[in-house]
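Down below are the structures I want you to see.
Bear in mind that the values in this text are calculations on the coordinates, not laboratory data. Everything quoted here is computed from the prediction, not taken from an experiment. Cβ atoms are built from the backbone, for glycine too; each structure is taken alone.
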Structure P
Amino acid sequence: MSPVPSQVLDVATPGDELLRRVVGDFARNRIRPLAGELDATERFPAELYREMAELGLFGVTVPAELGGAGGTALDYLSVMEGLSYGYASVADQCGLVELVGTLLAEDGTPPQRERYLAPLLRTERRCAYALTEPGAGSDLGGVRTRARRRASGGWTLTGEKIFIHNAPVADFAAVLAVTDPERGKRGGVSVFLVDLDAPGVSRPYREHKMGQRASPVGGLVFDEVVLGDDALLGEEGQGFRAMMRVLAKGRLGIAGLALGISRAALDAAAEHAASRRQFGRPIGVNQAVAFPIADMVTEYRAALLLALDAARLLDSTACSMAKLFATEACVRHTATAVQIFGGSGYIQGYEVERLYRDARITTIYEGTSEMQRLIVSRAVLGRLDGGAG
């Protein structure tokens, strides 16, 4: 495949040239050749993740003294975009480890970091990030999973989580639970580290998804799970604040993931437009094909610049803007690529068919597009209804 000329896409970013080259080589040589098989089989590619750990691609912003790469949010964005160009499910795993690793690095005790963070970054243990529930998706204030103090010490955890990334394969989870119903999410929600082989934990099902099919998703049920005092991550009652803090980085990561899908779709569409001939000439000479490609590359560059700005600020509003623009553009770009391929773009086995499916979830997870618009609009207008949420 002949990619779009680099000068059309590249935006100079300080200090990341070597990192981008390492990630780009890994994506082209190791991830892309496996993407079709992983999509078809829904296989968890543990061998790729071991190689990524050796390259230092997990825990990108986790301090080096804690086992991470010690990089910046700009580095994280570059890694997510580059890995996603190979296959979005692989980037998704990197993003999951980044969020849980950040929580452990910022809020974990030394024993918690030794037990969970160090083996996580070495891929010796797999994590999950358990927020979503049947009645609590975008509204984390609706969480009903409950952790109650035990008279003898520790906690008892009861509840259900759904749509949890890595739930079928994870060794432990960072679980959001209510510890003080009277205070709600403003001081009454906490985060717990839960070993998923503990008595009372079950994984009743695994979902089968439209796209990003090598990222396993399923449910977790906690039935009177006994936890020690050392299971509490960070301060009691500060779970909502901790999750909001890392979700900004999570949304930046999904912006990068969407950019990688967009770039792959753009490359595929441009190569097809140049090589596919109809009526004796390449279809790319027709403005009906050429102009949509021009729109794709313009929007890609705009989304990249917006994401780079968000990475420098790491501000909730800026990250929401980046995710909103990049993900909605990604859905348009993959649809355009399918259209340019015509009938073959609708057939399994063609990359653009997979990219179209992989793109769709990006406007939903880590906060829907509607939630991003709500965050951005409130930054401009404030809360006009006077609510506290």
Structure Q
Amino acid sequence: MNNAVKVFLFLCLFCLSLLPALGAHYNFLPDIYARYFYLAELGLAGIFVVFLYAKHLSVFFIILLIAGFILSQSDNTVWQDLRVPVTFWGLYSLCWLLYFELGKSRPIQALLHTHWLVHLLFYLCFMAAGIAGSFALTVTLYDGWDLVPQIPDELYALILSMATVIPTLTIGVLKIIDYIGAHHVMHFFLGTYYRPVERTRVVLFLDMAGSTSIAEKLSPKGSMEFIASFIYDASKAFRMHGGDIINYTGDGLVVLWQPTRAENAIASVEHLTHILRENRALYQKKFGALPNFRIGIHCGPVVISQIGEEKLFIGLYGDTVNTAARLEQMCKEMGVKILLSKTVRQYLTGPLKDKAKPLGKRELRGREEKLEIYTIEGL
């Protein structure tokens, strides 16, 4: 979906939201129906936000509940009227969801990567604005500005300390989850991978094409930023289609799916192609080069194991992984962007299965048996 379509859809939704208010204002629609409409719209927006940010909100509110429980044991008067704290923390959590969204944008990313002090200053300024804005809006909603001078200094200090510590702890926990991988965090803490575990998975092996020649034209820092931008775009495409990014390999990565979700793997590659096409001008302007990629996809048994001691790491092993890597390497000699095995194609249905063009049986390095391979037309 290009930006013009997104803007058009946003304007349509905005106009649709204005209709009940205009209808009530000009007596075309009873006020009660307009209120029902906005309550329903608010409810749907809330469900969408909870679904989209389930991980972020769950961590935030678990830490908040723990802090609230500890405080309730020492001073019950703080929690006598729950409406005010619930409103404040609801608004404050929305501010932090905005922070996460801003962090995904390229301009903010470029700003935050300039220096760690800039990142810290942005974080502190955003936190101060979030606390002040949420507090002011909460007081306004309950018409309590006359009571503000009567609030004890101890309560202000309590609110400020909680509003500072809770999002900081939340971001720390989310960083740990992102480092381990949301699909594996519970297995990691429960010790599932202390011993090797075998699973059947679709394995996608991605590598940036021509990264060496591009690196020669850029400075070391510019080359690193170029690869980081590509990996960011690729990770976004794979995560949006339910991919489990198990490992990063310099200028590439390895992603897993359940066999029944093999179509998501192909859809994610199409999405990545679309993202790179949309960001073509940005890459050209900043780096003077455009990223390209090669992908190999195979399906079969893989072994997942936790390795390391001081720095723990989830490793992925097996012939399936090696075959996906060999398919990625073969893309260069075949002149295609993606190669997949017959095993993967068997899980595809409908249009995606029809797009899989057979390339015959090929011999892969390190394998005695030839493998029937396919590519996806249209990429």
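The value 81, 59, 42 for Cα extents along the principal axes in Å was derived from one model only; which of P, Q is it? Considering all the candidates, the number was obtained from Q.
State the single structure among P, Q that was used to calculate relative contact order in percent (Cα under 8 Å, 6 or more apart), giving 12. Structure of origin is Q.
I have 24 for percent of Cα pairs over 28 Å apart, for residues 120-271 alone, calculated from one of the structures P, Q. Which structure is it? Computed on structure P. Name the one structure among P, Q that semi-axes √(5λ) of the Cα gyration tensor in Å, for residues 32-231 alone of 29, 20, 15 was derived from. Of the structures listed, the value fits P. State the single structure among P, Q that was used to calculate distance in nm of label points 7 Å out along Cα→Cβ at positions 240 and 344, giving 5.3. Only structure P yields this read-out.
Structures P, Q were shown, and helix-only ellipticity at 222 nm (-39500 (n - 2.57) for each DSSP H run of 4 or more, over all residues; to 500) at -20500 was computed from Q. Source structure of the calculated read-out (Cα Rg over 2.2 N^0.38 Å, for residues 216-359 alone, 1.43) within P, Q: P.
P, Q: which one has mean count of other Cβ atoms within 10 Å over residues 96-103, as calculated, at 14.9?
It was calculated from structure Q.
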